[in-house]
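Participant: Some structures to go through are shown next.
Nothing in this text is a laboratory measurement; each read-out follows from the coordinates by a stated rule. The shown structure was predicted, so the numbers you read here are calculated from the model rather than taken from an experiment. Cβ atoms are built from the backbone, for glycine too; each structure is taken alone.
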Structure I
């Protein structure tokens, strides 16, 4: 095999993962955006829009479903690809043993990142270590070039062994940093290297039907896992063989174990990922000082190269293993534990020191590597410690940023009357609630024109008494809670997208149970979940469960029409035809391909007591509905309010025009204002009766993300959108006119 023609690119690890996937031309990619792996799907979507590949990219509503999409597709015998990070990986983790246990090949890229909580999006290895026992082959790339190379080898390894393969690399350090890298000039060179796919026993052959994923007891299950073990052992020879083939084609060498200056070293340092390149520079400096030091790393975590590690370390006197994660209580991270075991099996007696470093994306410099080496020359150095922490203040006594809101600062301003299953509110206007103190302070980091603080404060104007807020992950959470500060004057809790409503339901139940037992004083607290940035996609199941249980909480959704906290990818709430980072415009694509999700109608279908939509363009209506939501939560159960929330950065409009943009959405009936009280629907604002109704085109042209739809080339799509809006509006009017609906 002769070296194929290549070209030089200046790209990041994420870009090169996408480029390799494009050249492989997978059949299907199921995905869900999560930093820092999101760019892989974004780049592939752009290339797909430009006609550079024919991969079907399927946007899931969460990582668990993305993994399910990939598993389902792989049963069909085609090539499957995915990418994720951190808590997204953990959310999908249940599916990984399903993939390996049924011996279905695919490739998953993991841009390694800190696992929450507390929330951090920076890079370390706390996510990838959860995959060690899932039965997947795990390759680890320490540079953008290796991300590309490993991805091309991974699919060939996967198909030869009928096993799924992970390609892992450091989030931000490798995923985002650009480097000069070589790629094959012709996609066909990649296609020729990996060869045609040939998978027997698929779910797409009616003439030879098979059952995949049978129920299995022992001894069959025992044998299944033994076969998986044998396949992993076979990988010990298959991976080097494929790496050797790839070296002939590319001129670049890949290895399960890589080392530098280790042959005569007395002191060895182990680091994983991009830190290896930094440590090599430190080795050169210390060698100039006469110290015999070396460094080694792994290109494969599974199968674990125990024999090679022991052979490499056999002459070392001291070995320091630096882990970018901790196996808490185990005396080191996973690499420490596994390398120690490898040395013990061979009877090696070198002193082994473990250090936890670089958590939460903390930078690793040459001076840090030198300091780690120096620990090995210090007889008093502890065998295990954290490296890079700082001492706290022993007498630190944190004080609240804000004085608590007292009852007399939040007087009862609103009154209610209930008749014939409907609640009438008095006193819930902008003027009436001017005296209400803001629970969300002005000190936050939201972009100019962001609708989140506007809408949250409008909601809270209608809420009397004590409040506990729960924010799901999203822009609203990130811009208000940068440690050690907070923007909240009331108790606040955070949990991840997929579990906010359930978390709040548990907290509400705890409050009432402790009151019941006399452990908390009598009184009322209103529990409110704030969700947005796609949180009602991945979190819909949790929200529906809360509604079906009818827990006494308010679920508030600010709909900004995308996954904004990860850079604006399409959400199920994104308008049809809108361009985003995963719904590009191009020769083969015209923006988001399906209609926006009608979440209020979905919530109303649960039979919950109160559902409403609100808009900042109608502030008095907004406040009144917030007050009614509190009344229903207190007296009947779950209440849900959805508002349209402006995002000028990603909508492509101006901060000072947002109220007009929101008003146009209401008047075009894209975002109608209505309530569902105890199953009865009523319109809150009828633009037809007001004489303010406009075609949806007038709203679309106000935003850069949808302006293209107003051109002649997209007339058919625009008409389709208008027809769907008209259909939904007619249905809503019919519901409001019916006495039982």
Structure II
């Protein structure tokens, strides 16, 4: 095999040859792993093909007069590179820039006056690259650059032109030096006296109003992305069907206006037998997703019938609002709703039809004749799923607006999942975007010595660029339209992802790099246009450069108390001190823990270690011993830090405190409350002293991930003495 050519092809596709692992040691990626990723991408890397492939790719690049997209930050020069055949390199051209508002900039240019910056020649053709320098008063936004002949009538090429701000949006309160605090929750875990077995948007609104009264400025949620309505057993929020839409199970059915006007819906929901079903669903320790789904959809069907009969097409206020929503969402919503109807059609007849990859061939293409015929025959069902999305967006936006009206400086903070399930509508509608022959995960690290395979397909970097990052922007815009902050899960994905070719283990993958500069520019544009701040979850194996560019672009870093220990030469000292509050970065979110980590109570009493042993994640006795010893060291370091900060009246010995006390819980929260980090958050579970985690990464059947509910109803959270005291003291600590 021609190694040199293969290495060039790997480099051209962003496949790394090395990386810094979790120990900060340089790790080489085997050439075989790179070749497997190239094969997954669809390349023939045999000796007789690889050099031809390289030559073809280079020729294709030069044959494109303009790049797929040009993204420029405010303040940067606007330089457009033109690839021109030699015989046209001195021609006269006309260029136009079309603005979103309809404005047009236009000018003739003599190509022979432009500077040559590069050349390319083959036996059959010759090209030159010339640079066109423009100086225009372009505001932030997306434009279309068009190159025409001298007459200005014949188009030669065009491309999207994106002018992006210098950085992401930040709330005025933070810019002025204010420090905020808040809480995070998994919305489905909320209990209440009125919900239908899982937390919904009305529970969220009630929680927000109570929290705002106690000084909370930000309420973080799990991903709320659309899942699979016809399959309620598919409930992981981090394996969504489509990130541009919402999980309709969060809808409060009784809050939909059509519910109150539908006698059939009210009578059905008020029936004693139905109410008994709801009471049982509220009482379960785990969310009974199939039962919740059944109850909600039985009434949603009746509510939609009321809308269709009394509102749809009637020109009423509700109809006009719905039609505006359809226009705003465009054809992508109808594609998603069509997928929902198709999925329902196939899956309810055969549970082996788990998604479009196993559907009959004629239904795998959204634009096929079979799909068009199905859409016409099932227009009402597609309308139903569009209607549900409208209801979900309305209720989520209403909750966020309630937060702002109540004085919260940020309000709702949504989590944007890093990937999607290959069986979902996002992959179906954008098949060219995804590499279905690979999945995303993580290389071996301290918590997973064999690496991790998360199962979802990665974006293809070249397709993202060719499409001007439209799908990426759409997903951002969907979340940002309903929130004051968005947390970008696995922020390292902004620059690279660990690709695992199909049929290989998680440790046999390779990093594939993305255009970080372009992606951050798109992120900044969407953030500023939506007035929504961005938080990057930069935990785990993260290159140092990412932390630097995140700060430069005003993305907020994520700092978890458990991991914030002093380092020497980049490595954590085994018995190192906790990072002091004044040493936290200002542009950061300081958190006690996360949904993937133990609650504070279980971290303290080490029941999380017992649970990891029970589910098989910790097996070797020497390893278990080391983990327990390290935990005792960490607990003592934390106690020492709390005393150093004056949060404990006297030095304490960790071994003398077997369980987390309210006093210790409060001290830990105030420790982060004193930090320089602009935002301090913690899980509502830790405010309530809960032990059981909501998720244990790396397993599926051994523990009920994404199902455990809260221990108490939401109605009483802010009446608990510890919660009231914590909010009062955090409010004082974070002026």
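Participant: Quick one: mean count of other Cβ atoms within 10 Å over residues 141-148 came out at 18.6 when computed from one of I, II, so which one is it?
Facilitator: Going through each structure in turn, the value belongs to II.
Participant: Please state which of the structures I, II yields 182 when volume of the Cα convex hull per residue in Å³, for residues 493-620 alone is computed from it.
Facilitator: Source structure for this number: II.
Participant: If you don't mind, another one. Have a look at I, II and say which one yields 17.2 for mean count of other Cβ atoms within 10 Å over residues 125-132, as calculated.
Facilitator: II
Participant: OK, next. Quick check for you: by relative contact order in percent (Cα under 8 Å, 6 or more apart), which of I, II is greatest?
Facilitator: Across I, II, relative contact order in percent (Cα under 8 Å, 6 or more apart) peaks for II.
Participant: For distance in nm of label points 7 Å out along Cα→Cβ at positions 237 and 533, which structure out of I, II has the highest calculated value?
Facilitator: Sorting by distance in nm of label points 7 Å out along Cα→Cβ at positions 237 and 533 in descending order puts I first.
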